[in-house]
Structure 1
Amino acid sequence: MEINKDKTDYYYALVEEAWALSDTAREYVKKAEREVPLQELVDKIFLPSGKVDVEKTQKESGNPPKIFLKSPYGLQYRPEHKDWIPFRHGPVSFT
């Protein structure tokens with residue numbers, strides 16, 4: 001099986017996109033200098049990005065909360081760290 005560099009670069013960029021949203025949320029909380037409700041991050045950071053699969057997020061978010069992106073990746077809240085980290089929820093193929 002040969003790995004397709006273009007596909008690898010594509011999926012890597014999607015993971016970086018998820019990390020960028022995570023970083024934006026972290027900066028928002030830092031600048032707020034207060035406890036920021038999770039819904040506020042959804043409303044002010046995640047939804048305006050245009051990258052959220054709203055229907056899937058509403059159906060499958062769960063606990064801890066998850067934000068499903070339109071890509072195969074999403075963000076999951078880590079209560080113990082009070083941050084969001086990327087996770088994969090869809091298939092990827094590097095061939």
Structure 2
Amino acid sequence: MSLHLILDCLNRERIRCTYGAVAAVIGGAARGVGQRLGAKNARNSWIVNKATGEPTDYLDSQKHPDLYRTVRVIATEEELRELLKRCAADRT
């Protein structure tokens with residue numbers, strides 16, 4: 001599973017997900033996910049810190065306008081994999 005596909009799904013579903021859940025799916029450490037994201041922008045802001053629910057070190061102008069549309073944050077590998085299955089089914 002690629003980070004690009006995860007971001008596409010999170011962006012389309014308008015739901016936040018923790019760095020840890022993403023790391024569990026793509027491999028590596030949660031801290032490394034932020035580095036792999038690259039630029040701080042609205043699309044990348046759906047991946048957030050588990051404790052704060054916020055993307056790390058993002059300015060308000062770099063966050064997606066719908067970031068707080070829901071209080072739900074995907075926090076586990078299982079939840080993220082289930083969402084990714086739904087996104088994949090929607091693409092077919």
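A few remarks follow.
- Winner on distance in nm of label points 7 Å out along Cα→Cβ at positions 12 and 44 once structures 1, 2 are ranked, highest first: 1
- At a computed 50, 28, 25 (Cα extents along the principal axes in Å), which of 1, 2: 1
Here, each number is a calculation from the coordinates, and none is a lab measurement. Remember, predicted model here, so these are calculated numbers, not experimental data. Cβ atoms are built from the backbone, for glycine too; each structure is taken alone.
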